[in-house]
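Visitor: Take a look at the structures listed below.
FYI, it's all coordinate maths here, none of it is from the lab. Computed from a prediction, not measured in an experiment: that's the story for all the values here. Cβ atoms are built from the backbone, for glycine too; each structure is taken alone.
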Structure P
Amino acid sequence: MAGTKARALTKEQAQLIARALADPRRVEILKQIGSCDCVACGNVRECQPISAATLSHHLKELETAGLIEITREGKFARLALRRDTLEAYRSYLADI
């Protein structure tokens, strides 16, 4: 959304994002998701040396923080980076 002002985050939202990004594995997962417009959950699983349950936990933390959007298609899931949330977090940090 070029030219659009980033939305403001609440302190609580910023804390959720900070907690989600404190885990290096989640940062790697987020980078992987961000490298494509939309990525299948199975593709992320193939590139991460973790169990499906652990990946599910990390994805839930990223979703709760608003950093990714999960679109369910039957038993499959597609993951997309929420660039608006990432930009809002960057702006929040810039104001510190």
Structure Q
Amino acid sequence: MNKGDLIAEVAKVVSTKKEAKAAVECVIESIVKSLKKRQSEPVTIVGFGTFKADKRKARKGRNPQTGEVIKIKAKRVPKFVPGKALKEAVQ
């Protein structure tokens, strides 16, 4: 399923596809906006899962072409942790 398919599914519940697109984009934008903040709190959707920004430490890597050791900077990365209900539904 992609974003278009998700909008089509939401359109079955709301009156128009335009409203469905606005709703889906609003949810996605809200999650992204929350995770962008430096002191962001996780976005938890009960029964679905939690979106959070996690810190990845600096580390050493290796260039696969030359074998040279390189430094990889620390950065923040998005992370999704599925909720119990989602895990059970998939099994």
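Visitor: Can you say which of P, Q returns 20 when relative contact order in percent (Cα under 8 Å, 6 or more apart) is computed?
Guide: Q
Visitor: Tell me which structure, out of P, Q, gives 4.0 once distance in nm of label points 7 Å out along Cα→Cβ at positions 18 and 50 is calculated.
Guide: Q
Visitor: Could you tell me which structure in P, Q was used to calculate helix-only ellipticity at 222 nm (-39500 (n - 2.57) for each DSSP H run of 4 or more, over all residues; to 500) as -17000?
Guide: Of the options listed, only P reproduces it.
Visitor: Let me ask something additional. From P, Q, which structure was FRET efficiency 1/(1 + (r/R0)^6) of positions 58 and 82 (r between Cβ atoms, R0 = 25 Å, to 0.05) = 0.35 calculated on?
Guide: Of the options listed, only Q reproduces it.
Visitor: Further, regarding this structure: Have a look at P, Q and say which one yields 34, 16, 16 for semi-axes √(5λ) of the Cα gyration tensor in Å, as calculated.
Guide: Among P, Q, the structure yielding 34, 16, 16 for semi-axes √(5λ) of the Cα gyration tensor in Å is Q.
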